[in-house]
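S.K.: The data blocks that follow each hold one structure.
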Structure P
């Protein structure tokens, strides 16, 4: 192992967690996954499950972590779960596929991941634990909150503001200067031309409300 090699363990397993592992470029080696539903030793696309979420302190001190646990309609619980893990800030990694176009002044928070061919323009800020899939376009001066997910080929116009835990479906378009509230869901291919309240599900062109996300009740958390 090279002394400059970064070693990474990912919370999760099949699905988006395995996809995220492919973003690791030269100099990063993914060791495996921590998963609460699959037994240790299980194989996920050629990498092992190393234990459950609570086993992260047992990983070597030089190992970093990523928690791409985004899932539509479940983000209030999943964001709370990630925060509850108690992983120190300096143990979280950030993965950016080398095939991206990101302006030099863009800020990307820790434990975020950005897929191939994403384009992020100047002045934009991405928070912690943000998931950006391939070919997403984020215009200039956008503010993307913690735990946000943007599906493949989603579009955010300049000065858009995406609140914590919002889920932007694949190919959805958000007009410039639009605000999307906390934990809102933007349906696949939706065209958003007015602000979206928090916890609201919208779909269509133009996007209209079709449902709501239930906030967490007290301290109760749903399983993932």
Structure Q
């Protein structure tokens, strides 16, 4: 039987590329995001499902038939840049909702469903190198990504006990050439290609044997990728 995959934040960027590669692998793919994606997937594919989830909203409504999954990718996010002192209340609330509050709601629900069914879950958390590489004008984003990473590490201890056979993979990628930067003037020509990063992630998913693993996907000067193992000490 084909494995069932959920990509939270799969309508654009790295999440979209992960979903594309899942489709080519023959998985049953469910994609959630702010918009219902209608391009870049094989037309008429009955193995592909969508549901809208806008994590920027104060209240989200999860599907009643959310279902069970073998692999869940947590990849939702937006860009947040600017001086800390210029943040307003809505900036703060919206960014916190998108990066932690609302994704945690759906992941708690997913884990509860998996526990009831005794079905192991492989949770792949897409963090960011900004969780440990301190970058100017990314204070709130960096704080939330660091929180997301620490949540993944803790789940690496808890989830395999609650659901034997479960695994957590924490991936911390550097900058990629994706729509994440659409409101920025940054030069993306030497940013990593999301399809290359997604391939590395799928290799890790396929080969992970231990309950928890953390990897870094580092951007090289020519835009190529370099995989490194383990956590990093925060530094500038």
Structure R
């Protein structure tokens, strides 16, 4: 059986003999509902798979770029010695995918000879800027976690990006049925889907999840992000 493509990112990069270094985005099929979704997992995976091969002296610049993209501010060019552009003329294509079959999910990175690591990482970060503003912080947190990875594209990468807990509900159940996932996150039954029920339950759980009210700092940001995304899904449905 052929694997289903869950997310896809196309990266256009300069040819090895080109006098200038350029990078561009092609197709970005990055589902992020509920966040970070398969799309967030893929961009994090691309960053993690190639970041170890980037000059360590450029790491601080890369971290600054994640902040600029997350907040939608203008990004001066070039970055990591590569100029980001919109057209693809004269550039080579690399295609990265997240595929799955049943409960098995795997990365497929295009790492043929001549694949420069910097354009792959840059494109993944820039791709977050194409996402809705409200999900960028959650997805960029996955990217920042990926920046700390030093194991290449090995079998442990998926577990690392998801905090060692496997794909979790946001990927296995949430991406296929966001409303059911959101109901589960907020602990709501089918009979309690009025706006006031959603808002009341959200406020209760948010207070319980916040470190200011005694919750653990570890994992608080992800929990709050999940609650926020669950509320958004239900209020929009």
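Taken together, the values in this text are just the output of simple stated rules run on the coordinates, not laboratory data. As the structure is a prediction and not an experimental result, all values here were calculated from the model.
S.K.: For the read-out volume of the Cα convex hull per residue in Å³, for residues 98-145 alone, a value of 111 was computed from one structure; give its label from P, Q, R.
M.R.: R
S.K.: Of structures P, Q, R, which gives 26 when relative contact order in percent (Cα under 8 Å, 6 or more apart) is computed from the coordinates?
M.R.: R
S.K.: A value of -13000 was derived for helix-only ellipticity at 222 nm (-39500 (n - 2.57) for each DSSP H run of 4 or more, over all residues; to 500); which structure in P, Q, R was it taken from?
M.R.: Traced to structure R.
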